[in-house]
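Undergrad: What follows is a group of structures, each given as structure tokens.
Since every read-out is calculated from the coordinates, none of them should be taken as a lab result. Being a predicted model, the structure only gives us computed values, none of them experimental. Cβ atoms are built from the backbone, for glycine too; each structure is taken alone.
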Structure I
Amino acid sequence: MIFRTGIRVTEKNKKITHRAKFSLKCFVNGEKVERDLDSSRSLIEFIRLDLGLKGTKEGCGEGECGACLVLVDGKAVNSCLMMAVQLQGKRLITIEGLKGRDGGLHPLQKTFMEEGAVQCGFCTPGLIIASEALLKENPHATVEDIKRGLTGNLCRCTGYEKVISAVEKAKTDI
């Protein structure tokens, strides 16, 4: 049981321990955010529970599947492996913050739909974030570059061919 005061009663020994609080200041999807958080809060918990942004998914919780990818200062990171306190002073972009130049859908979001690269949708946010990071770093990525860039993302539905096609198609619009 955790009390609002930051005191935690553990089931194991029923001891009361104090948990450190942290004042986080960062930018999330272009908006300034200031929150007091438990210093043990993971980035995925901060995104989903504190900010209410549900597009970022938690798959494995071990950094193996890529479902929880977000951009931190332009770099793709597994939010299940990063602590929220590490976001101090940084810029976070989640799938909700990825927009096209006109403020609408991002080119990758459009091409994923057009190419049929979205099936169950669980892995889609992570795949799109990984693709965005790849194309920002390498706008002329080859098919082999795209395959390498998406190796940290697992998808059980698409077989990846449509995903690769969508990323290749989006290259001209990013």
Structure II
Amino acid sequence: MWVTFPIITGEMVKQTTQNSFFGQYSYSIDTKGRVNIPAKFRQVLSNDNDKTFIITRGEERCIWVYPLVVWQEIVAGLSKLSAVSPNNRHFIRKTTRYASLVEYDKQGRIMLTKPLIDYAGLDKDVHIIGALNKLEIWNPETLDQVDSDETNIDSVTLHELAKEIIL
């Protein structure tokens, strides 16, 4: 008995990696508050994003950068939350309050807002990290602190999570 497997084409790989980000890159913010989105990240951004991201506050004092289509999914999820619940209102407000729509220019740069730059404690050097469906922009010192924080995930919990995800 023969088993046939589908042939995976370049287009199939491209579709599965669209709007999916991983890796870390070091860049600098210019004096106008612009930062370059790494070419590797721009290359996997699907065309329906129209070179557009949503930037907003992330957890642990970083900036989250969502492709437009991913943000639209988030908005759809937020819209399903009942505004009657104080927790829901707070969560919606926290998620959307500092959000701004930005397009990258011909050099691949986006403009960060002053409130987000201040929130993340960004000065000149930044790390841009791919975090699956979004990017994270970090002050390198803050990222080092978060990575070495003793409250980070312990090895037993990490192992349990890995078992859930990895076959």
Structure III
Amino acid sequence: MALLTPTLATARTRATPALRPWQAWVAAWLLATVWGSVLQTQLNLQALQALGVAVPLPLRALTTLQDLAGFAPLYAGILAAGWLPALALAGVLARRWPSARTALLTNAAGLGMVAAVRAVDAIAPMPVFIDATRSWPGLLALAAGAALGGWLYARTTR
């Protein structure tokens, strides 16, 4: 009878099923990409409203969808460029400190995004490539989405 009783370990794996690493990476990358694209759109529209430009809800929704189609693929590439080395390093460190795995991957994802965005800013002809990252709050908000993606990756690859 005791063999039929689910343990805490089996309940935990049911709650967060392990994915293959590439599947988990893609899911986390898509989450962070959508977060970043939607957030930068909303921050830009908010800046326009602060200048007195009317941005009604239908226009806000349409602009968000257009940015998901147009900006998100570019942001996904920037994100991947930052994530690949950052998550690889975090994975190596997590082998040495397995108890810190989730924290390492979460922080690496956020820092990798910041590093990639700042690298693009350094080589892009305009002062800041993604206007939402011009300020620290905007940069940190995008980094939070990347970190959330890193957390998702860590939790789905245990």
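Undergrad: Suppose you compute helix-only ellipticity at 222 nm (-39500 (n - 2.57) for each DSSP H run of 4 or more, over all residues; to 500) for every structure in I, II, III: which one lands on -6500? Can you show the working numbers first?
TA: Numbers: I: -6500; II: -11000; III: -26500.
Label of the originating structure: I.
Undergrad: Which of the displayed structures (I, II, III) returns the greatest value of distance in nm of label points 7 Å out along Cα→Cβ at positions 75 and 139 on calculation?
TA: Numbers: I: 2.3; II: 3.1; III: 1.7.
Going through I, II, III one by one, distance in nm of label points 7 Å out along Cα→Cβ at positions 75 and 139 is largest in II.
Undergrad: Also: Of structures I, II, III, which gives 0.30 when FRET efficiency 1/(1 + (r/R0)^6) of positions 83 and 107 (r between Cβ atoms, R0 = 35 Å, to 0.05) is computed from the coordinates? Display every interim value, and only then the final one.
TA: Working: I: 0.65; II: 0.30; III: 1.00.
Working through the options, I get structure II.
Undergrad: Hey, another quick one. Using relative contact order in percent (Cα under 8 Å, 6 or more apart), single out the structure from I, II, III with the greatest value. Don't skip to the end; give the middle numbers.
TA: Numbers: I: 20; II: 31; III: 35.
Checked I, II, III; max of relative contact order in percent (Cα under 8 Å, 6 or more apart) sits with III.
Undergrad: For which of I, II, III does FRET efficiency 1/(1 + (r/R0)^6) of positions 19 and 147 (r between Cβ atoms, R0 = 25 Å, to 0.05), calculated from the coordinates, equal 0.05?
TA: Numbers: I: 0.05; II: 0.50; III: 0.85.
Going through each structure in turn, the value belongs to I.
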